[in-house]
Structure 1
Amino acid sequence: MLTTTRERRTFMRMVINAPVTLIRGSEHILATCRDLSANGMAIEVETDTQFTLEEILSVSLSTNSNALPPFVADAKIVRLETIDEIVQLGVEFVTVG
């Protein structure tokens, strides 16, 4: 068995722990972005809202500056896990803009 400590990710992740809004139709769900990379983010949601793999959501991550608009992207759920009352999502950006 081969083991390695090198991560296979293409992009580095930044731990940010910042508020993010998930938008699904007219529904706005408040969540926490745990980490961010160039192609996706890890999100935790304290909700009983149901999510599905491959579902497309819009994400809106506010910035700390009034001079910069929020980061907004459409993202596909590629990882989904529920632990107690917390839903952990891994999303991959589909479109950024």
Structure 2
Amino acid sequence: MAVPKKKEMVSADSKPFLPRHVRIQFDPVRQAYAVLSPEKVFWPNEISLDILRHCDGRSTVDEIVTDLASDYDAAEEDVKADITDFLQEWSDKLLVRL
């Protein structure tokens, strides 16, 4: 009997990255970026795309929060929950690794 894989949980020290089967690609027809994974296409909004672009496997979630808060001129505490929730959702879908 297979042992179920333990769910990855986002933490401040997580260093999220896109797995090999996921890539971001510009679609010239739609003039938009798509996130491609096997048999799935996602059309992220601008903020989601910014979060994904920071998922390089080197930056921690706290560093991503700091960078994006600065980019959007927002308080870190105002964006941290949204970024963490987004990363957890995409991790649950196996589109981001932690």
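Every read-out reported here was derived from the displayed coordinates using simple, explicitly stated rules and does not represent laboratory data. Owing to the predicted nature of the structure, the values given are computational and were not obtained by experimental measurement. Cβ atoms are built from the backbone, for glycine too; each structure is taken alone.
So helix-only ellipticity at 222 nm (-39500 (n - 2.57) for each DSSP H run of 4 or more, over all residues; to 500), computed for just one structure, reads 0; which one of 1, 2 is that? Before the final figure, lay out each step's value.
Details: 1: 0; 2: -11500.
Comparing all candidates, it corresponds to 1.
Thinking of 1, 2, which structure, once mean count of other Cβ atoms within 10 Å over residues 50-57 is computed, gives back 12.6? Walk me through the numbers on the way to the answer.
Working: 1: 12.6; 2: 17.5.
Value 12.6 for mean count of other Cβ atoms within 10 Å over residues 50-57 corresponds to 1 out of 1, 2.
When relative contact order in percent (Cα under 8 Å, 6 or more apart) is worked out for each of 1, 2, structure 2 gives the greatest result.
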